[in-house]
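Following are the structures in question.
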Structure P
Amino acid sequence: MKRVSQLTTALLLAGMSLTSFAADMPSSLSFSAAKAQNATLIDTRPSAFYNGWPQTLNVHGGHETGALNLSASWLNLMSDEQIQTWAQQHNLNGANLLALYGKREEAKAVKSRLEKLGFSKITQLADALQDPSRLQKMTHFEQLVYPQWLRDLMENKPVTAAPAGDWKVIEAGWGRPKKYLLSHIPGADYIDTNEVESEPLWNKVSDQQLKAILARHGIRHDTTVVLYGRDVYAAARVAQIMLYAGVKDVRLLDGGWQTWSDADFPVERGMPGKVKPAADFGAPIPGQPQLMLNIEQARALLHRKDASLVSIRSWPEFIGTTSGYSYIKPKGEIAGARWGHAGSDSTHMEDFHNPDGTLRTQDDITAMWKSWHITADQQVAFYCGTGWRASETFMYARAMGWQNVSVYDGGWYEWSADAKNPVVSGERKPESSL
């Protein structure tokens, strides 16, 4: 940044404007030249490719070291103010030199939009994605699939990170499949979240019930399950419970149903096809009991430097302005919990989503958590009101390679039901949880 500002000053002293400087900008820069000039790299491709999926078979996936992601596909979903906010979040302004890469038309579209907002020092990265040693990727990007990958799998085409054996696509949602009946991914089964969680606290059902449910849907421990939902967190709730049960390979369609619909891929109507029940799960249930914590295990994580009990609730919920739920009366938060962000209210998760509903970059999320002393080397348990938002965040952390993560199933609903449990309300800062 210092070199850029010195260069700008020199140009002004010489009687040259920033406009003339922009006109003299080279049309492209190599990676080394861009780095030498402290340029900020911007990947204009869809987030799936940024995260690690290769754009074609047998090539390397991922993004250039340190690059930000501003996908051209988001531009129609973002107002000028939202793009300015994105820039501010990443400490960008008109003084920054920006080097874009992606398909020619993608980079051109992003360049045009940024220029409209006053970013005049924009070039292209000439040798983007050509050196595999420079590329960074999400540790387990394959756990968040994208629509074209799923369509190719369904059409028996070769795909990266293909399932090892049998696989199923399942839509998950709360209640009867009203929207599913009108339009769903071809061949998808349907799971009502009421099958895997129940009142009074909406915790997961017993292991015995869970075994029967998985059998009914034809799922064994070695079945690859790709889940999607109209709400991503509904699918994530089912996914997290399946992992707890011992299903080894559970994936989410990143961005959920909306991304399939936006891709304008084929859909079908009607009830799910007849599913052949699984004769046996093939392994003990639960296969990974450590993924689901009870209240005492959650309590043991409070006020520790090597652990975090993380609230995935909106800020108004976290400070006790609202409980977030019509059926949960107490307001407040678990004393000692750390705020992991969420969204504007109990039904949104904007803090984790790109404009199209897909997952934000790993760097963005890691920085967001680090500010509240939540780090990958800790034992981390997520919770929300009853488990949905916490499960979505769990699935993201798992894809990011965080190894010691779980969900506190009872969440605020269970904790607040006992007046003896310590509760806190009001504005506070990250240091309050230490």
Structure Q
Amino acid sequence: MKSIVSKFVWRGSPILLLMLYIGDVYGQTEVLKWKDGKKSAISITYDGGTINQFRVALPIMNEMGLPATFYIVTGDIKGAEHTGEFIGRDVGLIVEESKSVKTNLQNLFERAAAVRYLESTEARLYHTRAGDMFEMGRVDDACREIDRAFAAFNNGSLKRDLPGNIFNNPDVDISWDEIKQIASEGHEFGSHSVTHPQLGIYDTPNMRYEIEKSRDEIVKHLGESHAFSAEIPHGIENQRVMEFAGRFHKVLRNRMPAPYLEEINRWNRKSPSESEKQYIQWQRGPKSSTTLKAMNAWVDTCLAYENIWLVLTFHGIDGIGYEPLSSVDVKAFFNYIKSNESTIWVATFRDVVKYIRQRDASSVTQMMERGDIVGDGQINKSIVIGLKHNLDKMIYNYPLTLKSYLPKGWKDVTVKQGGTAIPHKMSGDKEGDFIIYNALPNKDIITINRN
């Protein structure tokens, strides 16, 4: 048996493999940009775990067969092992110190964490405002906001309405058993911290508690696959927090820097058309004031380009949660997404990340094996393809979509990986006939046989 072997390494841009055999072009394979050869991708994500995300939006998605990613505040879940806890000095000592020492960059992080444990809803609002200021680079304003919180506590004007370290959100009403069932239906869960603080103004021990314990709780109930992605609260992009949280999760929805990826967060008005990167993660956050027309226009933008990954971030639904949308608009919007599913790949955040990272790290080997002369006088050949990537094989195990051109005259083929038949779609263009199929990287070789 005579074989011709060629190889290319995939590194983020389409590299076509051309091989000649007895004057025929018979091999040209590429890993397609999106699964199943679709034009773009959409991930539907939810923050906070408020109850109507599960009572109202989830049934709509299940009816349509659309997957979701839920980022949950684990301390709010019924039966949570880890709830709010201040790590460090006694909060009373910090309060006493605040009477004579102003907040500055050296003590801001400890104090900003301690403020949330003053048994006051108002104190937590001071914390949130200070975090927003810090994120915008207004460090002095953030320090002054924390000083105002302690001053109000010390003069008695801060309303004390919370017992101990209670952080329960009344808008969250779900148990781990219910979450397990939802996960078994194909939906992804991820961490949104233990108590939803502004981690950009947290000191390291308290930041670690919020990130690590939330992850531990999720792994305990759902397994490692649901610790793959996380969203740090308030959508911050603080570099210190991103680097720290990246030790615990493979990807953060907040930031996932890569040379082939442009990130446009949900506050950025930049148009995806302005980027020439191979992929654009375009985040949009529907709010109460967002019209159905505007939301549908986001989908239309996906249809107009071939590099957009639209990441939707929902919070409240039907009056419960932050900036709630009506279920009527949510259902109409999901119907519009579903109507374009032949062109747009709808997948969890985790699955899209796995696909594009695997594609970027993939290498393909291919060879043609000559067989016997068949009845029409042509040689019956087999195309043999190897598909690998250099990522962690235990984690990055998602199927990739390949497109292989066929030798002239091959109208009926069988595709197998190892001994298992793989479904494929036959099509063609000006370059010739080709097939599209999904295969697992780092597994058995793929063979395409002429029937």
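None of the figures in this text is laboratory data; all of them are computed from the coordinates on show. In this text, all values refer to a predicted model and were calculated from it rather than measured experimentally. Cβ atoms are built from the backbone, for glycine too; each structure is taken alone.
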Checklist line | Which of P, Q leads on relative contact order in percent (Cα under 8 Å, 6 or more apart), largest value | finding: Q
Notebook entry, point to check: If you work out FRET efficiency 1/(1 + (r/R0)^6) of positions 40 and 368 (r between Cβ atoms, R0 = 35 Å, to 0.05) for P, Q, which one comes out largest?
Noted result: P
Checklist line | Structure responsible for 51, 22, 19, with semi-axes √(5λ) of the Cα gyration tensor in Å calculated and labels P, Q on offer | finding: Q
Margin query: With FRET efficiency 1/(1 + (r/R0)^6) of positions 168 and 384 (r between Cβ atoms, R0 = 41 Å, to 0.05) coming out at 0.95, pick the structure among P, Q it was computed from.
Written below: P
Check: 0.05 is what came out when FRET efficiency 1/(1 + (r/R0)^6) of positions 32 and 224 (r between Cβ atoms, R0 = 25 Å, to 0.05) was calculated for one structure; which of P, Q is it?
Finding: P
Next item on the list: Using the calculated result 24.8 for mean count of other Cβ atoms within 10 Å over residues 112-119, pick out the matching structure from P, Q.
Entry: Q
Check: For distance in nm of label points 7 Å out along Cα→Cβ at positions 96 and 152, which of the structures P, Q scores highest?
Finding: P
